[in-house]
1. Upon calculation of P(r) over Cα pairs in 10 Å bins from 0, in percent from the atomic coordinates, which of the structures 1, 2 produces 12, 27, 16, 16, 14, 8, 4, 2, 1?
2. Supply the structure label, taken from 1, 2, corresponding to helix-only ellipticity at 222 nm (-39500 (n - 2.57) for each DSSP H run of 4 or more, over all residues; to 500) with the calculated value -13000.
3. Supply the structure label, taken from 1, 2, corresponding to distance in nm of label points 7 Å out along Cα→Cβ at positions 27 and 99 with the calculated value 1.9.
4. Using distance in nm of label points 7 Å out along Cα→Cβ at positions 3 and 75 for the comparison, can you identify which of 1, 2 gives the largest number?
5. When relative contact order in percent (Cα under 8 Å, 6 or more apart) is calculated for each of the structures 1, 2, which structure yields the highest value?
6. Can you say which of 1, 2 returns 16.0, 48 when Rg and Dmax of the Cα atoms in Å, for residues 19-58 alone is computed?
7. Suppose distance in nm of label points 7 Å out along Cα→Cβ at positions 51 and 83 works out to 1.6; of 1, 2, which structure was it derived from?
8. Work out which structure the value 3.2 belongs to, where distance in nm of label points 7 Å out along Cα→Cβ at positions 11 and 67 was derived from one of 1, 2.
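Each value in this text was obtained by applying a stated rule to the coordinates, not by laboratory testing. For clarity, every value in this text was computed on a predicted model and none was experimentally measured. Cβ atoms are built from the backbone, for glycine too; each structure is taken alone.
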Structure 1
Amino acid sequence: AQLGAATYIHPNWLMDPLCAMPWHAAATSAAALRMLGSGSCDLGRVADGQLGCWFQHSCPEWDWLPGKAIVRAAGGAVDTVQVNGLEWFMAGGTTAVRELRAALESGSVA
């Protein structure tokens, strides 16, 4: 609740409650929300402290893997979780990632 989060969601996904509910729970748990574009660039901003955390569902490997490595190298935490059949990716400090995971899971319909 004290950190800014970066994310991306295509507007069409917001019409699907299986995606919209976990995204909304995570998005509203952040102090501020940014949608800047590239996941790898957002993850670089997490690694250098410009952003507190990042989350996105169904992130392609080419966008996730380079940023994931950069966040880990900077001492950050990364995680993935399945919610409503979608794989969610997240990165940030250990506490931020734990809180993002809990928020995403709170949007589960199962």
Structure 2
Amino acid sequence: ATGVGTPVAEGKETRSINGRDYLLEHSITGDFAIVKAWKEDRFGNCIYRHTAMNFNPMAATTGKITVLEVEEIVEPGELEPSQIHTPGIYIDRIIKGVFEKRIEKETTQAAKQLGAN
């Protein structure tokens, strides 16, 4: 409603909803959405983990073509339906990635004795 009657509205469609005019703005859609998931079944249903859960579920729904890079591919039925973050209907291509698992190493040294030089 804010843009109706302003220069922003020039050449754009307006619609009246419940007696109030609104400016129609089309969404921004990318050609590709590239997202990384933790697990995926062969139907494209996927689960994210850690910080990938922040924006990947929404990003996977925005592209005309969505490419999913996944750590592990499982058989249909192995993922719990209540845990699926993005349904396979949004996924167009799947890439099984090869990931280096870096393991943190704990380094310790002997404690110094109090009073020792």
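1. Details: 1: 17, 54, 27, 2; 2: 12, 27, 16, 16, 14, 8, 4, 2, 1.
Only structure 2 yields this read-out.
2. Working: 1: -13000; 2: -500.
Corresponding structure: 1.
3. Values: 1: 1.9; 2: 2.6.
Corresponding structure: 1.
4. On the way: 1: 1.4; 2: 5.1.
Going through 1, 2 one by one, distance in nm of label points 7 Å out along Cα→Cβ at positions 3 and 75 is largest in 2.
5. Values: 1: 31; 2: 23.
Going through 1, 2 one by one, relative contact order in percent (Cα under 8 Å, 6 or more apart) peaks for structure 1.
6. Values: 1: 10.4, 29; 2: 16.0, 48.
Corresponding structure: 2.
7. 1
8. Label of the source structure: 2.
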